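Next come the structures, one after another.
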Structure I
Amino acid sequence: MEKLIADDGNIRFVLKELPVLGDNSLYAAKAALAAQKQGKYNQFHAQMMGKNSRLSPEGVLAAAKKVGIDLQQLKKDMASNDIQQELERASVWAERLGITGTPAFVIGEKMIPGAIDGNAMKRYVDLARKNKAAQ
């Protein structure tokens, strides 16, 4: 996906936090959104997606610390109303699109549930562009 985005140069990529795996998933999603407030979302996300990350409060905080996030501020931000509202907006967005799990992709007018490889993603992007041009 990252390669396709970099190679193409004309793809808008929006990542939404959608905690679907229970309390630990919710904790991690709140931490990711709070990391964004410190300008460390991408680094935190990459760290959490690493092979050695654990989706537990301890694992989340260890990942945050590893990328230089102020943990006291992170915890404060995680408890804020705007983080909760962002998660609620993402949940409504997912429900309207019929997304029930992650990952899921919306490319053009099409929702694709589950993981797909870069070649499949490129085909969906090409199809979306073709459909848009035909309108």
Structure II
Amino acid sequence: MIEAVNEQWELGIGSSVRAGVEAVIAAAPGADGVVLMLCDQPFVTRKIVAGLISARRESGCAIIASSYAGSYGVPALFNREHFVELTALNGAVGAKNVIQKHLAKVHLVPFPEGKIDIDTPEDLERFN
């Protein structure tokens, strides 16, 4: 497991993506991809991540993203060719920006439960 600590978290999600991808590059320079996901999506499982990897093998696409609630996003798998874009993200701009930029070539995997995230104590209360 690769650990990354974002000392600049207050700068926004872009800095977290950058810290994570840079940690992967440093720890595993030959890595050919990275899966990005959020800690507030309670239904992300090992099976969901395995589905992203399987979809990449089957489709050959460089970005495999989850689709939910009429949109798309993480968890998502990005091939190495997108590492530079991911490490260039800043502020409130996250990985979805990279997905949007290449949407015509993105393979989407249904993950309906991805629409559920827990951001506030009220969200947690509704979830329980």
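With distance in nm of label points 7 Å out along Cα→Cβ at positions 97 and 113 derived from the coordinates and found to be 3.1, which of I, II does the value describe? Write down the numbers at each step before the final one.
Working: I: 1.4; II: 3.1.
This value belongs to structure II.
If you rank structures I, II by relative contact order in percent (Cα under 8 Å, 6 or more apart), which sits at the top with the largest value? Walk me through the numbers before you get to the answer.
Numbers: I: 22; II: 32.
Largest one: structure II.
Where does the value 1.9 come from, among I, II, when distance in nm of label points 7 Å out along Cα→Cβ at positions 89 and 105 is the thing being computed?
Details: I: 2.5; II: 1.9.
It traces back to II.
Thinking only about mean count of other Cβ atoms within 10 Å over residues 17-24, which of I, II has the largest value? Could you put the intermediate results ahead of the total?
Numbers: I: 15.1; II: 19.6.
Comparing I, II, the top value of mean count of other Cβ atoms within 10 Å over residues 17-24 belongs to II.
Given that Rg/Rh (Cα atoms, Kirkwood Rh), derived from a single structure, equals 0.96, which label among I, II identifies that structure? Present the calculation step by step, with values, prior to reporting the outcome.
Values: I: 1.01; II: 0.96.
Checking each candidate, the match is II.
Can you tell which of I, II yields -11000 when helix-only ellipticity at 222 nm (-39500 (n - 2.57) for each DSSP H run of 4 or more, over all residues; to 500) is derived from it?
Working: I: -19000; II: -11000.
Among I, II, the structure yielding -11000 for helix-only ellipticity at 222 nm (-39500 (n - 2.57) for each DSSP H run of 4 or more, over all residues; to 500) is II.
Read the figures in this text as sums done on the coordinates, not as results from a lab. Predicted model, so just to flag it, every value in this text is computed and none were measured. Cβ atoms are built from the backbone, for glycine too; each structure is taken alone.
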